[in-house]
Structure formats: C-alpha cells, structure tokens
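Listed next: structures, encoded as structure tokens.
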Structure P
Amino acid sequence: MTAHAEQTAQAVPGAVQAVPEAGTDRFDFVLGLADDALVAAQRLAQWCTHGPEMEEDIALANIALDQLGAARLLLTYAGELEGAGRDEDALAYRRDDREFRNCLLVELPNGDFALTMAKLLFLAAYQVPLYTVLASCGDERLAEIGAKARKESAYHLDHASLWVRRLGDGTDESHRRMQAAVDEVWPYTHELLAPDPTAPIDPATLRVDFDSVVSGVLAEATLTVPETAWKPDGGRSGVHTEHLSYLLAELQVLHRAHPGASW
C-alpha cells in the first residue's frame with residue numbers, strides 16, 4: 001500500500017462509534033457488506049486481460065482479490081450469525097438474486113474504464129470510513145475485519161482518485177468521458193448512505209466523510225457533482241437490476257453444476 005493510502009486510512013475520522021446489535025439486524029448488515037464486496041470483486045475481475053495497460057490490469061485484479069478477501073471474512077461471519085449451517089460457499093453460490101443484499105452500485109456493468117473508476121471511487125469513499133468505524137467497534141469479529149479491510153480500501157480510494165483526477169483534468173475527450181461516468185453513477189451513491197437507524201452502523205453517519213473525499217477529488221479533476229433527484233435503491237432489500245442475475249450466473253455456474261464437489 002502506498003504512503004498516501006496509509007495517510008488516507010489514518011485521516012478518516014472514526015468519531016461515530018458502532019454499536020453492533022444481536023439478531024437479524026446484525027446478520028442483514030454483515031450480509032450486505034459481504035455482498036457489496038463479493039459483487040464488486042466479480043465485476044473488477046472481469047477486467048482481467050482487458051485493462052488499458054498491463055500495470056492497470058494487475059492493479060484491478062489485486063483490488064478484486066482484496067474485495068473477495070473481505071467478502072469471505074464477512075460471509076463466514078454472516079453464516080455464524082444466521083446459525084442455519086450455511087458457510088461462505090453456501091451464501092456465495094447457493095442464493096438467488098433476490099436473496100442478495102448488495103447495493104445497486106456494485107452490480108452495474110463495468111462500462112468503459114472511466115465508469116469503472118467512478119464506481120470504484122464512490123465505493124471506496126464509502127468503505128474507508130465504514131471499515132474505520134468497524135475497526136473500533138465492540139464486536140471483536142467486525143473490528144478485526146474492519147481493521148484489515150480499511151487499509152486495503154484506502155489503497156482502492158487512492159488508486160481510483162488518481163485515475164479520476166488524471167482523466168478529468170486530461171484531454172477534452174477524457175474529461176468528457178469521466179464527467180459522463182460520474183453523471184451516470186452518482187445517483188446510485190444515495191443508496192450507500194441511506195439512513196438505517198436499526199443497523200449496527202447507520203450509513204447516514206458516514207455522509208460527511210464521503211462528501212468531503214468525493215467533492216475534493218472531483219474538484220481537483222475539474223469535474224462537477226451532478227444534481228439529480230433520482231435516487232435508485234432496493235438492493236438492500238433484494239430488489240436488483242437485471243445485471244445482477246447475469247453476474248450471478250457467471251459467478252455460480254460451476255458450483256451449481258457440481259453441487260457438493262470438492263477438490
């Protein structure tokens with residue numbers, strides 16, 4: 001991880017303390033975080049051999065692996081909280097789209113490189129303060145996951161920020177495409193930060209950190225924050241776009257074709 005990423009992780013204030021609650025609320029919360037990471041990992045992995053340059057191809061693959069690692073830890077914990085005997089594989093491979101609780105942002109198609117960087121910027125700007133708060137919460141498992149994931153997410157934020165600034169403040173064409181990507185993805189950020197007082201961490205409490213980071217990056221990139229009243233949601237309750245079904249078909253095909261198989 002770069003020195004700038006380390007600074008990013010330390011700079012995000014963790015003033016909002018998480019108070020994990022027992023039961024269904026905590027299971028749903030952990031499952032939502034796990035599904036965010038799992039679906040994001042699958043989307044980013046689709047860039048393998050398709051990156052704009054070799055170093056970026058490797059970088060996106062590594063970011064996908066980071067997200068997958070967080071997903072595995074969170075899915076394992078979600079299975080334990082549920083108490084129904086489902087492990088990380090069962091939760092990842094044996095659920096249909098209506099059972100997934102990821103935000104809509106991560107399931108959107110990759111689009112061009114600018115769109116992927118916009119998605120990654122917004123996701124990381126949400127995950128860094130989220131994991132920072134988790135790292136200091138009273139739930140030992142969530143604290144361990146948060147402490148590990150926030151460092152990786154800080155790198156993701158650093159990486160996406162560099163590209164958004166580079167493209168936004170580049171040529172006329174790169175600026176146009178980066179602004180178009182921000183305009184397209186921005187409405188989906190509202191679901192990330194929708195108030196949920198019943199959750200162990202109310203996402204709305206992360207709004208200040210999210211807005212500060214994102215507005216700073218967009219300003220440096222000579223990009224504008226879109227103004228729109230459209231706020232798509234439903235992912236947290238299992239109502240998804242058609243894109244998730246296709247993604248899950250790709251993700252789950254081997255496991256469903258050979259149920260119970262082992263190496």
Structure Q
Amino acid sequence: MTTTVTASRAGRPVGELLREWRDRRRISQLDLAISADISTRHLSFVETGRSKPSREMVLRLGEHLEVPLRERNQLLLAAGYAPAYAESGLGAPELAAVRKAVRQLMTGHEPYPAAVADRWWNLVDANQSISIMTDLVSPTLMAPPVNVLRVTLHPEGMAPHVLNLGEWRAHLLGRLRRQVTQTADPVLTELLEELLTYPCADPVPEVEVPGPGDIFVPLKLRHEAAELTFFSTVSTFGTPLDITVAELVIESFFPADADTAEYLRAYAARGVE
C-alpha cells in the first residue's frame with residue numbers, strides 16, 4: 001500500500017481538516033451531525049480538537065462528506081490511524097480484473113475513440129481509434145506522461161483543429177474547476193492555472209447555456225478535409241475500494257451524426273489495410 005499526503009495538509013489536525021471539508025461542501029454542523037448520526041456537540045468537539053474521533057468516526061464523517069478515498073486516508077493519518085484504502089499500481093496482480101474490464105471497454109467501443117485517464121488526467125489507456133485525435137498533436141506533447149487536457153487545449157495539440165474551441169474549452173475547464181473544488185488537489189489546481197494561460201481566439205462562454213435544440217456540448221473536430229462532431233460519456237467504477245480504481249475516468253466518444261460515424265468506420269478500415 002502506498003499513500004500520498006497533500007503537502008499543504010500534512011501535520012494539520014484531523015478536526016481542522018474535517019471542518020475544511022464541511023465548509024467546502026457547504027454543510028452545517030447540524031446537518032452533518034444528523035446525517036452521520038452523532039451529536040452536534042461531539043462533532044464540534046472533534047472539529048476544535050477537544051475530542052479525538054475514533055477510526056470509525058473518521059471514516060463515517062469522510063463518507064458523509066463525500067471525501068475522495070485518497071483524502072480519507074489523509075484524514076485517518078491526521079487522526080493517528082493507518083490508512084484504510086489501498087493504492088495499487090494499475091499493473092498490480094490484484095487489479096488484473098480491472099485491467100481486463102478496461103481493455104474490454106476500449107476494444108468494444110471501436111471504431112469510435114475512447115480513453116482512460118487517472119485523477120490528474122494523465123492518459124492510462126486508449127483504443128486504436130483515439131489516433132484520429134492524437135495524430136493531430138505535436139509529438140512533444142505525446143511524451144509520457146500524456147495529459148489529456150493539456151493535449152486537447154494546447155496550441156500545439158488538438159486546439160487548432162477544434163472548430164468550437166471556445167465552447168469545448170469552457171466545458172473542460174468547468175469540469176476541472178468542479179474537480180478542484182471537490183478534491184482541493186494542488187496538482188489539479190496547478191493544471192487549471194496552466195490551461196487558463198493557453199490562447200483561445202474563440203469566445204469562451206462563462207456558463208454552459210444550451211442553445212435551441214442542444215442536449216450536450218459537442219466536440220467539433222476537423223480531421224483532414226472532414227468536419228467531425230462527437231458527444232462523449234464519462235464512466236467510473238462503482239463502489240471502488242482502491243484509490244487507483246476510484247480515480248480512473250473512462251471517456252468514450254460517439255459520433256453525433258451519420259457522416260461522422262461513416263468517416264470513423266472508413267478511418268478504422270484504413271488502419272487495418
């Protein structure tokens with residue numbers, strides 16, 4: 001088991017961390033006490049350091065505050081307990097079933113693109129059809145570790161080929177902002193700050209407001225002479241108990257029109273000739 005402790009939180013008392021998470025979730029002491037089935041007085045004592053919570057109490061509060069597994073381990077360490085959640089490498093034997101499931105999802109999605117990323121949006125796996133996007137990217141950006149968001153928005157990445165760059169940029173940055181709010185991860189905060197410096201000539205909406213008939217934010221991509229339109233779905237593993245598995249994100253792209261679907265089938269056929 002390996003454990004990564006956020007530097008800014010190392011050495012801070014567990015009560016202070018719990019209060020920070022409660023404030024971040026905008027939950028009152030009373031509401032948290034009711035949902036966690038403890039007294040408000042006890043919760044107040046825990047947050048102020050007047051009472052040391054049990055291991056079970058830390059886990060219960062972490063669950064009700066929807067604290068990510070990585071940060072739940074940090075709460076336990078701050079309270080003087082051993083971490084509860086393992087962080088296995090994706091190549092570890094115990095994750096063989098996870099690797100098999102991911103590969104099945106990737107290959108089963110052909111001839112449409114799909115990719116898997118970790119918590120920090122570093123590419124973990126992808127199917128062959130993702131090349132319709134990565135072929136547009138400068139080789140320097142494809143050196144490991146490949147960051148999916150950087151590759152998408154960098155001026156030497158996919159950005160010059162994205163026909164609705166302002167709209168897609170707003171969508172990705174909005175997703176990343178929500179993740180920063182949820183996790184308070186300094187690596188993600190730094191990534192967001194970096195992405196915000198990338199140029200974008202298109203208007204970037206501050207709020208994702210759908211236009212008439214819109215039901216999703218499309219990705220409109222120019223590939224060679226074709227204009228392709230995708231929508232995407234994001235999947236995660238249900239009820240994970242391993243940090244690595246909990247943080248995996250699978251993004252699957254689907255053709256949003258018949259012309260894009262036909263182009264993708266033809267592109268895949270070219271690859272096997």
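Every number here is computed from the coordinates shown, using simple stated rules; none is lab data. This structure is a prediction, so every number in the text was calculated from the model and none was measured. Cβ atoms are built from the backbone, for glycine too; each structure is taken alone.
Figure out for me which of the structures P, Q the number 13.9, 42 belongs to, where Rg and Dmax of the Cα atoms in Å, for residues 132-227 alone was derived from the coordinates. That value comes from structure Q.
Among candidates P, Q, the computation of helix-only ellipticity at 222 nm (-39500 (n - 2.57) for each DSSP H run of 4 or more, over all residues; to 500) that gave -13000 used structure Q.
For mean count of other Cβ atoms within 10 Å over residues 52-59, which of the structures P, Q scores highest?
That would be structure Q.
Of the structures P, Q, report the one carrying the highest value of FRET efficiency 1/(1 + (r/R0)^6) of positions 28 and 140 (r between Cβ atoms, R0 = 35 Å, to 0.05). The structure with the largest value is P.
Suppose semi-axes √(5λ) of the Cα gyration tensor in Å works out to 28, 22, 17; of P, Q, which structure was it derived from? Intermediate results must be reported in sequence, preceding the final value.
Working: P: 28, 22, 17; Q: 40, 21, 17.
For semi-axes √(5λ) of the Cα gyration tensor in Å, the value 28, 22, 17 is produced by structure P.
When Rg/Rh (Cα atoms, Kirkwood Rh), for residues 124-163 alone is calculated for each of P, Q, the greatest value falls to P. Once relative contact order in percent (Cα under 8 Å, 6 or more apart) is computed for every structure in P, Q, the highest value turns out to be that of P.
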